[in-house]
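K.L.:
Pasting the structures here.
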Structure 1
Amino acid sequence: MDEQKKKFIIEIFRKKDPEELTSALADPDGKLDIGSAAALCGAEACAMALRGARIAAKEHSGEERMEYLLRNFDKLRSYMVYLIDEDVKGRNIMKRAIKEGDPQKIEAAREPAAAISDEVICQMINLVDLIEELSVFAPKESAIYLGSAVEFALSSIRSARLFAVHLARGSSDDTYSFIVRRENEIRMEALLPKTEKILAWVEEQL
């Protein structure tokens, strides 16, 4: 294959098997980074929530709110898988800027590079809200899956937050760095009471 054709090959990571995907994540010179890993972890969180919802649906089949939760857990799962590759695209802008060595372009590319990590955080917060709603009427059999979903969601959020703060820390704009750090601290402070409530309910069911 000549070099011209190679340039037009786009690697799709979300379609790789677990061995290939985790190997790619472990490569420090590869295209994947923490944002992609956080999206993968988020997809696992959504899958566990969907499994718990499908168990609950056996007792609440056809109910409008149950159908809403089923649809949205699955949509979120699919969306998080999609974000694995979107993170690669977002960071490519910054990679090109670093390669060119232009400080202004690097600074301009910093926010797009962190955008998917921020989106992962937002969607995992939405997921926890949906899990909290489901936990009110979910049967005991759903609890372990909903608890696992929350734990995966928290891991996803924390990883994405670390990466966003890491990228912001390199900025010449101290205000931007502070906002990224503080905004995510506030998000976690608001989220923890919900997750603690859900996990306490899970423990009661075990």
Structure 2
Amino acid sequence: MKDSKIISRILRLDKNIYNELLVQKDSLQKSIFIYLTTSVLLTLGVFRFINGVLDFIKDNLMAFQQELSNQEFSMIRSLIDELEVAFNSENAFSNITSSITSSVISSGIGLVIIYFVLKYLLRQDSEPKNLLIIYCYSNIPGLLIAPSFVISSIFVQGVLVTFVAVFSIVTFGSGLKQVYSLRNIEVILLLVSWMFGSTILGSI
């Protein structure tokens, strides 16, 4: 199956695409490549959005100075300066690498949680390889972040980042539902376990 067709069918939430992908020989390699590609794109998109927000706040901060106490104004200014240092171009590569590494670790923790919930709570036979393929391919909506690199509006960038994040969760849920024949409530249980587990345990 051509890559363009795979992308199109996943974005359309095709009801059979994941089952077909699991039996293809090169699915694991392709899915990991897609995951890494979308992770880089999303990280760059989020960094660009944050930088845009910081620039907007800096440009308009003086307008709110009269409504803030000196201490509050200094605190906000100090926070902006710290964030600028963290997200400036000189630290970009290390920040991106660190962010992607953290994302991989959090995702791995989340998938382990899903595996155990599927196996012991929902009584589903789940191969780790299949679960990894489903998750990696479900990140394809991350490719939709690309327009944010040529759009200057931070509002549109924010909408795109939010839309892509939500759409990726939806495609992941769609993949879990069709491969393991789950009910909607079971899919929600898995997604909630995945999000909270990867967030809490990944930050330890």
Structure 3
Amino acid sequence: MKGKLVKIYDNGKKIIGKGFVLSLDSHLIKVKGDNLPLLKAKTKIMIEVYDEINGIHKYHCQVTVASKIQLNAVINRREPPIERRKSLKVPTDLTFNVESLWRNDENITKDFPNMKIHVLNLSIGGMLISSNYELYINDVITFSFSCEENIVLLLKAKIIRIDKTYDNTGNLSGKNYGCAFENMTTSYEDIITKYLYRRQLELYKNRQE
């Protein structure tokens, strides 16, 4: 889970900091960040680790060392993960221009002019898309997501799955790509969650008409 997004909560379940996993094993978690909370040794906290594929992992911990750039804590208890696939997922009909495409840690955007993606369904953890260019597992794309008036989110997503589609004769007709969002902030999650519920309501109303 190295590099995964982390949220730190005090004993009253109030968020007090954010960072990224530096290392994690069954006994100890180390978090890196730019402005982590300065906590005393033995302070009890809860740490949530956000895995865009596997879900949210909650750890009840006790601080050993804390500075603004690193926090180490002993893990006292781990809760069962909250699986991402249980989160709300809705069908969409959205098309966006791709602003960057990275493959094997190389920016290859210039080789794919006018690249677009069509978002088939969306959840807080990722999306299913089609594209006017072929994509590969571990490709990373960025695009500007407009879901409300005057609100544009720059989203980053990694290709984690390829779904092939076939016509009635059994011939390959296209490919869809399952993506996981990366480095999603809390504010972005809140905005997308509101969009998902609004979209779900729209679909429900359309079925009733």
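K.L.:
A value of -24500 was derived for helix-only ellipticity at 222 nm (-39500 (n - 2.57) for each DSSP H run of 4 or more, over all residues; to 500); which structure in 1, 2, 3 was it taken from?
P.N.:
On the way: 1: -29000; 2: -24500; 3: -4000.
Corresponding structure: 2.
K.L.:
Figure out for me which of the structures 1, 2, 3 the number -0.54, -0.61, -0.71, -0.90 belongs to, where log10 I(q)/I(0) by the Debye sum over Cα atoms at q = 0.13, 0.15, 0.18, 0.23 Å⁻¹, for residues 39-110 alone was derived from the coordinates.
P.N.:
Details: 1: -0.54, -0.61, -0.71, -0.90; 2: -0.50, -0.61, -0.76, -0.98; 3: -0.69, -0.78, -0.85, -0.99.
Derived from the structure labelled 1.
K.L.:
Once relative contact order in percent (Cα under 8 Å, 6 or more apart) is calculated for all of 1, 2, 3, which comes out largest? Write down the numbers at each step before the final one.
P.N.:
On the way: 1: 26; 2: 35; 3: 13.
Evaluating relative contact order in percent (Cα under 8 Å, 6 or more apart) on every structure, the highest lands on 2.
None of the figures in this text is laboratory data; all of them are computed from the coordinates on show. Bear in mind the structure is a predicted one, so any value in this text is a computation, not a measurement.
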